[in-house]
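Some structures to go through are shown next.
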Structure 1
Amino acid sequence: MVRIRLMRMGKKHRPFYRVVVADARAPRDGKFIEVLGYYDPIKEPPEIKIDEEKARAWLSKGAQPTSQARWVLRKAGVVVS
C-alpha cells in the first residue's frame, strides 16, 4: 500500500517535515517515491507548501494519507475526506 506521510527532517528540538509518498513498509525517514511538499511547524504561523496537483493525483491513484498528513493536506487546501 502507498501512503502519504510526513518525513522528519531538521535538527533536535527544531522539527521540519517533508510530505512524501512512500510504501507503507518503508521506514519513516527511509526510501520514498515522491516529495509533495513540506510543513514547518516552528514558523509563526506554521508554513505549509504542497504541490496540490501531485497530491490530488496520488490520492486519485489510491494513496492513503496518515492522520497527520491528512491534517496538513486539509490546511493546505487539498480536499481530503
Structure 2
Amino acid sequence: MTAYSLDFRGKIVSAYEAGNTSIRKVAERFMVTKRTVHRLMKQNRETGDLTSKKVSTNKPSPLEVHKEIIVETVEQHPDWTL
C-alpha cells in the first residue's frame, strides 16, 4: 500500500484541529481508519512533521545462500526459464 500524500495528511490534521468534530467523523469524511487519524495527530503533535516514515527491511533473500549455483546455472543455460 502506498503512503498518503503530504497534502492529504495535512488536510486530515487540519480538519480535526478545526474543532467541533471527532476522530471518528474525520476518519469517515476522508475514508481512512480512526487509527490513521490518531496516528497522524500523534505524529504531528510529537514531531510537527507529517511526512511518511520510510519502511525498510534488511532481511536477506532466502536465495542468497544459493547465489553461486544459480549464477553458474544461468551462465551454462541462459535459455532456461522458470
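Nothing in this text is a laboratory measurement; each read-out follows from the coordinates by a stated rule. What you see is a predicted model; the values in this text were computed from it and never measured. Cβ atoms are built from the backbone, for glycine too; each structure is taken alone.
Which one of 1, 2 has Cα extents along the principal axes in Å, for residues 18-57 alone, as calculated from the coordinates, equal to 33, 23, 10? Present the calculation step by step, with values, prior to reporting the outcome.
Numbers: 1: 33, 23, 10; 2: 37, 20, 11.
Considering all the candidates, the number was obtained from 1.
If distance in nm of label points 7 Å out along Cα→Cβ at positions 2 and 34 comes out at 0.7 when worked out from the coordinates, which of 1, 2 was used? Walk me through the numbers on the way to the answer.
Details: 1: 0.7; 2: 2.9.
This value belongs to structure 1.
Figure out for me which of the structures 1, 2 the number 1.00 belongs to, where FRET efficiency 1/(1 + (r/R0)^6) of positions 26 and 66 (r between Cβ atoms, R0 = 35 Å, to 0.05) was derived from the coordinates. Walk me through the intermediate numbers first.
On the way: 1: 1.00; 2: 0.10.
This figure was derived from 1.
A value of 25 was derived for relative contact order in percent (Cα under 8 Å, 6 or more apart); which structure in 1, 2 was it taken from? Numbers along the way, then the final one.
Numbers: 1: 29; 2: 25.
The read-out comes from structure 2.
For which of 1, 2 does P(r) over Cα pairs in 5 Å bins from 0, in percent, calculated from the coordinates, equal 3, 12, 18, 15, 8, 5, 5, 6, 7, 9, 8, 4, 2, 0?
Among 1, 2, the structure yielding 3, 12, 18, 15, 8, 5, 5, 6, 7, 9, 8, 4, 2, 0 for P(r) over Cα pairs in 5 Å bins from 0, in percent is 2.
Consider the structures 1, 2: one of them gives -16000 for helix-only ellipticity at 222 nm (-39500 (n - 2.57) for each DSSP H run of 4 or more, over all residues; to 500) as calculated from the coordinates. Say which.
Value -16000 for helix-only ellipticity at 222 nm (-39500 (n - 2.57) for each DSSP H run of 4 or more, over all residues; to 500) corresponds to 2 out of 1, 2.
Which one of 1, 2 has distance in nm of label points 7 Å out along Cα→Cβ at positions 10 and 50, as calculated from the coordinates, equal to 1.8?
Checking each candidate, the match is 1.
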